[in-house]
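The data blocks that follow each hold one structure.
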Structure I
Amino acid sequence: MSVENQTEENQTVKHMASVKAAWDKAPEGPKKAAALKHYQAAEKAHEAENDEEAHNELKQASRALM
């Protein structure tokens, strides 16, 4: 794995942790449910090593919590 890929991987992991922390603090309801769907999609994208898609899903999860 190149240094660039490791950096991108680290950014994805940090972004996922940040969104997960916000999700954990959010009250139950439709916004939290919508955010969970995006977070789970981000996890799948991350496992498939598609960091761009993972970041897009994490952004959508963050927006859903607002």
Structure II
Amino acid sequence: MAQIHSVTDVWRKSARCEAHNCVEVAKRADEVAIRNSSVPDAQLAFAHPVWAAFVSGVRAGQFDLQ
């Protein structure tokens, strides 16, 4: 089961963040967690290979809006 919160998490905020609703990402030993900075207790966690596939897809433009 994914961790809900860890005091050792180091959260990185999106460089495009300009308000309080920012995407934050934390790398953990066995997963990558994401959250909205305005709701820090609500997190999603993904296994490293799943996160890597998502990031690869973003970089390749697979999720670009038409």
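Suppose you compute helix-only ellipticity at 222 nm (-39500 (n - 2.57) for each DSSP H run of 4 or more, over all residues; to 500) for every structure in I, II: which one lands on -29000?
Details: I: -29000; II: -5500.
The value was obtained from structure I.
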For this session: Can you spot which of I, II the value 3.9 was calculated from, given it is mean projected area of the Cα convex hull in nm²?
Result: I
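Which of I, II yields 38 for relative contact order in percent (Cα under 8 Å, 6 or more apart), as computed? The partial results should precede the final answer.
Values: I: 38; II: 22.
For relative contact order in percent (Cα under 8 Å, 6 or more apart), the value 38 is produced by structure I.
Laboratory data are not the source of any read-out in this text; all were calculated from the coordinates shown. This one's a predicted model, so the numbers in the text were calculated from it and none came from an experiment.
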